[in-house]
Structure I
Amino acid sequence: MPLPDRTELHAYTSADLTAVRHLHAQAFRVLAAGHHDAAQIAAHEDLIAAPAYAADLARSNLILARHDAAGLIATAGWLALDDRPHTARIRKVFVHPAWARRGLATALVQAAEQAAARAGYPNLYVRANVNAVPLYAALGYRTEAHGIMPAGAAELPVVYMTKPAP
């Protein structure tokens, strides 16, 4: 899926931390609100604000979508899994609410999948927040299991999904 006009992809750097944190918190607060209660959303925002989040972003091979007028509008990344050979976990897929439903998540997930495959990780895995399951299913991911993601004082329902190499 093509990116919106005037949008370019860039690799994450530490200079992007504040903007990425803001985007991730805003996207989850708005786009996941129908699937999570206020305590779960607040707990997720606390995770994003935690000092460890910076290191997590730095190791996530994060791809940023920037629009020349709107700034940062979406992210997606991948991380090699030690316990699953030749498998990368797709992660940190967030889209600014004003840019949702325009194909950005699809485009960035596909870019992350391609980057992982080029690095030798053709099999894919995702811990999808329940609001994102339809996106991943449309991209060919299959449900492996349902689970819970600890988020401080709250727990978030998630779906573990896989996509084999083509």
Structure II
Amino acid sequence: MIGERPTRVIRTAVPAEAPAVVALHARARATYYPDGIPQDGTDWLAVWRAAIERPDGHVLCVVERGRIVGLASFRRPEGGGAETVKLFQFHVDPGHWRAGIGTDLHTACVEQWRADGHRTAVLDVHVDNRRAQAFYARQGWFPDPENPRAEGDHHLFLRFSVSGGRPGTSGE
């Protein structure tokens, strides 16, 4: 039917889906590396399989028509307090941009963070990924005052108040 929204399910990824997750990760990252994705020897299949299998982490995926079209990986950062969660990866298949997938996935992440008792979320985003920066700003992320960008660093560090509002406002 014209205008009908496909059935969208957001759920936890399973290890057998690691190859599909890696392929989506590569397609999404290719959009913000103007000279191509750096080949640093990372075994992304092993990285994603480990993220999916981590008992202390989450990998959520968005599935439409049997295909993974979005994913998010998060967990408490090493050395971080129980109230903080780090969003390590957040991708929407470029062929599905502007369909609300990212917003739905972000909402699911926030719901899980709240259920897990987190108050603050952090992430880093590539400086050339302007699209992601704009998306995060629309969702309420802001520059992390505790982690300013260092000269020459290719990442920006952002913070999100899971309970709403910025730290120091009535939402915290």
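What follows draws every value from the coordinates through simple rules; no lab data is involved. Values in this document were obtained by computation on a predicted structure and should not be read as measured data. Cβ atoms are built from the backbone, for glycine too; each structure is taken alone.
Among candidates I, II, the computation of P(r) over Cα pairs in 10 Å bins from 0, in percent, for residues 86-133 alone that gave 25, 52, 21, 2 used structure I. If you line up I, II by percent of Cα pairs over 22 Å apart, the top spot, with the largest value, goes to II. Comparison across structures I, II (criterion: relative contact order in percent (Cα under 8 Å, 6 or more apart)) gives the highest value for I. The value 0.7 for distance in nm of label points 7 Å out along Cα→Cβ at positions 14 and 54 was derived from one model only; which of I, II is it? Among I, II, the structure yielding 0.7 for distance in nm of label points 7 Å out along Cα→Cβ at positions 14 and 54 is I.
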